[in-house]
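Some structures are shown below for you to check.
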Structure 1
Amino acid sequence: MTTRRTALMGALAAPAILAIPCAEAQELTLRLHHFLPAVSNVHRHFLMPWAQKISTESQGRLRVQIFPAMQLGGAPPQLYDQAKDGVVDIIWTLPGNTPGRFPSIEVIELPFVAHKRASVNARVVQELYETRFRQEFADTQILCAWAHDAGVVHARREIRRQEDLNGLKLRFPTRQAGEALRALGAAPIGLPIPQVPEALAQGVIDGAVVPWEVVPSIRLHETLRHHTEIAGSPTFYVASFVLAMNKARYEGMPADLRRVLDANSGQVAAAMAAKVWDEQGPVVEEMVRRRNNAILELSAEETQRWTRTTQPVVENWVRAMGERNIQGGALLEEARALIARYGQGVA
């Protein structure tokens with residue numbers, strides 16, 4: 001009888017034991033929030049493939065659910081704090097949306113410092129994050145940091161010379177781009193990118209400084225017919241970006257799922273992001289050219305003028321960093337050295 005009772009108890013207990021999920025088999029969904037529409041190149045060609053790669057490598061156990069166009073509420077400048085405070089799990093944003101909060105990363109955003117290719121800038125920014133920027137972003141887990149390719153000046157009128165910028169109300173994405181435009185005689189206006197179409201329609205701005213990649217998502221080519229590129233490297237301006245995650249959410253992940261996320265972070269993710277700008281930029285430019293919009297390239301001589309005119313912006317930044325106990329001059333030298341190293345042989 002004892003043997004039968006023991007066997008019966010064992011049989012009854014077995015299902016309960018089997019029902020206890022193994023921690024290593026846990027499934028997890030992370031919510032990613034960003035400000036661009038679902039039709040944007042960043043959403044379609046970076047964030048979605050990145051999320052799919054993570055799902056595939058975790059055998060479907062780790063999912064990243066993406067919410068574009070601020071679908072979860074708030075405004076673009078609030079995205080970083082949404083990740084910090086745990087409102088969402090992951091955000092994609094520009095540090096430049098909160099001017100002065102992350103001063104060190106501005107080094108790549110200074111006029112005529114960055115390379116014209118995102119593949120170079122992404123490697124530089126991610127490396128500098130790992131060695132120099134980490135403390136400024138300590139309240140989140142930065143999955144990757146990077147910067148895009150050369151920015152383009154899109155305006156209602158032709159821009160061939162510095163004088164053509166006089167009084168022109170141009171949207172700028174970062175504090176340093178705004179200072180550079182002001183030095184060149186423009187009237188810079190800071191706006192999150194989703195506000196650009198309405199600002200143009202209402203005459204609040206006369207144009208915008210954005211890379212080619214973002215143009216279709218805000219239909220800029222339909223409103224503005226004059227586009228001025230800056231030839232060669234270094235380029236006039238770039239903006240930096242971060243993919244940031246709530247720290248507690250990251251640290252609370254099952255170890256094996258965190259390993260999958262880690263394997264798709266850092267330089268791996270930065271390279272995936274950079275590819276969007278470097279590949280989609282020329283596609284967008286060709287599309288705009290077929291519309292018979294005027295695409296101009298600033299002459300080498302005029303580029304040198306712009307470089308000289310905006311040099312005080314760089315010098316002022318270095319001084320301001322000193323007041324915040326940041327060695328801006330050394331950081332600038334390090335950034336330029338990395339750009340030179342990673343830019344070797346990059347056309």
Structure 2
Amino acid sequence: MSFVFKSLLPTPEEIKAEFPLSERAAKLKEEKDKEIADVFTGKSKKFLVIIGPCSADREDAVCEYVERLARVREKVEDKLILIPRIYTNKPRTDGGGYKGMLHQPDPEKKPNMYEGLVAIRKLHMRVVEDYDFMIADEMLYPENLSYLSDVLSYIAVGARSVENQQHRLVCSGVDVPVGMKNPTSGTLSVMLNAIYAAQQGHDFSYRTWEVQTQGNPLAHAILRGAVSKHGQSMPNYHYEDLELLYNLYMERDLVNPACIVDANHSNSNKRYAEQVRIVKEVLHSRRHSTEIHDFIKGVMVESYLLPGNQKIGEHIYGKSITDPCLGWEESEQLIYDIADSIA
């Protein structure tokens with residue numbers, strides 16, 4: 001084997017013991033987790049808005065964004081549940097480039113996994129403890145879930161991970177909603193198979209244990225658009241796409257039919273400003289059909305303090321260093337517009 005074993009990382013138990021969540025925050029998370037779960041089971045009519053930077057690149061800017069989001073929450077919480085995206089792992093199509101705060105807490109320095117584990121733990125905890133927000137992050141590495149399992153209230157499985165067996169099995173043991181994205185090919189059966197697998201119980205190996213899970217009834221779909229064999233983006237947020245997915249859901253032995261629409265990625269062809277129009281079209285589709293209204297539980301929006309993106313090293317505070325994001329002013333107005341459209 002050509003592995004170079006650089007350092008032994010602390011276990012999740014050791015990291016959690018060093019940086020424990022307060023009793024107050026743990027109780028709040030329990031309450032908020034139920035509130036979010038009620039949306040997916042149909043007990044609540046609130047609409048989810050999962051919003052925030054493409055990648056959480058620095059604690060100060062992310063927390064300023066969350067602080068602004070908290071002020072907006074006060075005005076819309078009767079209709080919306082805002083869940084900040086604190087994405088600390090960044091999947092890379094070709095394996096190169098910035099892989100997120102977990103790898104590089106400082107994007108301009110070499111990777112340091114221990115410092116990364118500490119940085120992402122502290123950032124997630126600060127968002128929960130200081131702003132009373134429950135958090136969304138992507139499960140890029142299933143074996144790392146345990147480092148953050150007590151602070152995450154929503155988990156996404158990406159388009160390149162959704163076919164992976166370990167992702168599916170680990171999701172079956174998670175007790176918060178897990179969104180399975182359609183693969184980059186757009187094949188809906190792959191996503192539906194992943195949801196089915198996550199909703200079933202399994203026996204498998206996880207970290208150093210043989211484990212057994214009971215299944216996660218809150219596993220659901222995320223539509224994020226697709227890419228053709230010619231490399232062209234193919235959106236799947238239109239009414240016909242939502243109707244097709246709903247009908248396919250009805251043909252499967254799946255519980256709690258639910259879908260989140262990702263307004264960026266291939267749905268927008270990464271034209272970040274189009275997210276506003278896309279979200280409004282999704283809301284219109286919900287008003288057009290009772291089935292679609294109940295099926296679409298929320299939207300996912302990439303948003304930061306400043307619009308667009310920058311290269312690493314440009315040092316523009318609050319501007320994405322990965323995919324381009326909607327700016328704050330447009331994001332704030334979009335949230336108010338979503339709230340106004342919810343009956």
Out of 1, 2, which one gives 28, 24, 21 for semi-axes √(5λ) of the Cα gyration tensor in Å as computed from the coordinates?
-> 2
For structures 1, 2, which has the highest computed value of mean count of other Cβ atoms within 10 Å over residues 79-86?
-> 2
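Can you spot which of 1, 2 the value 1.05 was calculated from, given it is Rg/Rh (Cα atoms, Kirkwood Rh), for residues 239-286 alone?
Working: 1: 1.15; 2: 1.05.
Structure 2 accounts for this read-out.
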Name the one structure among 1, 2 that mean count of other Cβ atoms within 10 Å over residues 31-38 of 15.8 was derived from.
-> 2
If relative contact order in percent (Cα under 8 Å, 6 or more apart) comes out at 16 when worked out from the coordinates, which of 1, 2 was used?
-> 2
Name the one structure among 1, 2 that FRET efficiency 1/(1 + (r/R0)^6) of positions 175 and 231 (r between Cβ atoms, R0 = 30 Å, to 0.05) of 0.75 was derived from.
-> 1
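Please state which of the structures 1, 2 yields 3.0 when distance in nm of label points 7 Å out along Cα→Cβ at positions 263 and 311 is computed from it.
Only structure 2 yields this read-out.
Each value in this text was obtained by applying a stated rule to the coordinates, not by laboratory testing. The shown structure was predicted, so the numbers you read here are calculated from the model rather than taken from an experiment. Cβ atoms are built from the backbone, for glycine too; each structure is taken alone.
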